[in-house]
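Student: What follows is a set of structures for review.
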Structure P
Amino acid sequence: MRDLHTHTVYSDGKASPEEMVRAAIDMGLEEIGISDHSYTFFDESYCIKKDMIESYKREIAALKEKYRDDISVLCGVEQDAYSTESTEGYDYVIGSAHYLKVGEKYYPLDCARGDFIALAEGVFGGDYYALAEQYFSLVSAYAERADVSIIGHFDLVTKYNEGGVLFDESDPRYLAAAKRTIDKLIAAGKTFEVNTGAIARKYRTAPYPAPTLLSYIREKGGKLLLASDAHSPQNIAFAFDVFADKIGR
């Protein structure tokens, strides 16, 4: 078993890289990937600080050597769609859209519920489908990036939509935007996370992507990878035993 989406104190995680690696060893994982958030010039609050990038790479390289007999350690990065930072020197890159840019302003998507609703109501006039269309268009651009191999939390816009409380995920407009993006990413050979992080943090009862989109990815022959998006040791490989059989080991 492996988990390639984890965060540490280098970005918005709660533990050091070594604490995450040791926890993965204790859980019996064969491989652990540290994938802290890439530097984003417009919001430094949650990402690797620019002057710490090389330290991040060096520390994980040291852990890779130190624990080589116990576990495979990989150095990754979760690259935001608007990040301009280089992805050279990483073992793999997760492409994730955490913001939408409207005009000259960047609006966070992975934010508090009230802030997400305020974005939809105030910027998109209550049109959640227009918001989703812009989001999926942004994600689809990863198809053109050879450095990105994994797509993170594909339908992040549904974070607070459990039970369809904000919008209808079966609406043809929403599904068309999502499926158009899925088709493009599959054609480019990208792997989709089955991300259990929102379940661990009690925002959702199902992983990203939602069941309808997950079924569509499988139907189209897309590649899938379980990922915890863990920000603390106890959430590494969260609920992998529950969802492994559902996606096909």
Structure Q
Amino acid sequence: MKLKDAIQKLGEKRSSGLARQLANEMGLDWEGSVSFVFKIVANDPDRVPGNIGGGSDDERSAIQKWLQKYQAGMEGRASKRISNPPGTIPDPIIEEIIGARLTSLTKDDLNKATYAHRLGMSAENILGLMLEEYLSINLKKHGWHCAWGETVRSVDFVNEDGSLLQIKNRSNSENSSSSAVRDGTEIKKWYRIKADRIEYMWSKLNTICKTKNLSEVEFVNFVKSTIKNNPNCLAVENENPWQ
């Protein structure tokens, strides 16, 4: 049974009651953020992720899988995460291509360029997690709660008043085409930086979330502090010559 079917069969009240019971069994604080996030999917079938639940699931196990997905996302946030290095090895032809174009580069230069690129990709892999956690910490007091683990379709944050927010890092990031929710409310959308120039959009998010404390300076400070306290969230290969 898919989660959407389970919720529709039980109804909002019984679904939430079962979710509360399961959350308590799992050690999740139902009175914290998770209850507000689950309320969104319980009240709007279009916000239910389609990849939760299967043929062998009943109502209980489908809802439990949603809670497990939420919990895994929360526990895998940047400040707690141990990232794995790339699972592939560098393709030697890349250095040949670059070396043929930039003939003054030495073999050592080319090797460093290869690993600088791989390190950059590792940083990009955790950027979204950094942004998500920074916002989660700073927006909770304003009634916004993170939908950890992609547990609400096309939505990253939900507000206690029912407002929905989708965030992206850059203006050219892929956005979901699904904006309307069942009651006619629009999903608010925000991106951190424009793709074609250095222009940050924090003032817009401060307006959306009715706060004044979000800024690039504070986000950079959060990133540096997170890396310092949990260096393993950024994967660095043992053979990387830059370390």
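Laboratory data are not the source of any read-out in this text; all were calculated from the coordinates shown. From a predicted model like this one, the values you see are computed outputs, not experimental measurements. Cβ atoms are built from the backbone, for glycine too; each structure is taken alone.
Student: Upon calculation of helix-only ellipticity at 222 nm (-39500 (n - 2.57) for each DSSP H run of 4 or more, over all residues; to 500) from the atomic coordinates, which of the structures P, Q produces -10000?
Tutor: Source structure: P.
Student: Still on this structure, please answer the following. Of the structures P, Q, report the one carrying the highest value of FRET efficiency 1/(1 + (r/R0)^6) of positions 36 and 228 (r between Cβ atoms, R0 = 30 Å, to 0.05).
Tutor: Answer by largest value of FRET efficiency 1/(1 + (r/R0)^6) of positions 36 and 228 (r between Cβ atoms, R0 = 30 Å, to 0.05): P.
Student: For Rg/Rh (Cα atoms, Kirkwood Rh), for residues 140-195 alone, the calculated result is 1.01, so let me know which of P, Q that is.
Tutor: Clearly, the read-out refers to P.
Student: Of the structures P, Q, report the one carrying the highest value of distance in nm of label points 7 Å out along Cα→Cβ at positions 4 and 60.
Tutor: Largest value of distance in nm of label points 7 Å out along Cα→Cβ at positions 4 and 60: Q.
Student: Related question: Kindly point out which one of P, Q the value 7, 26, 29, 22, 11, 5, 1 was derived from, the read-out being P(r) over Cα pairs in 10 Å bins from 0, in percent.
Tutor: This figure was derived from Q.
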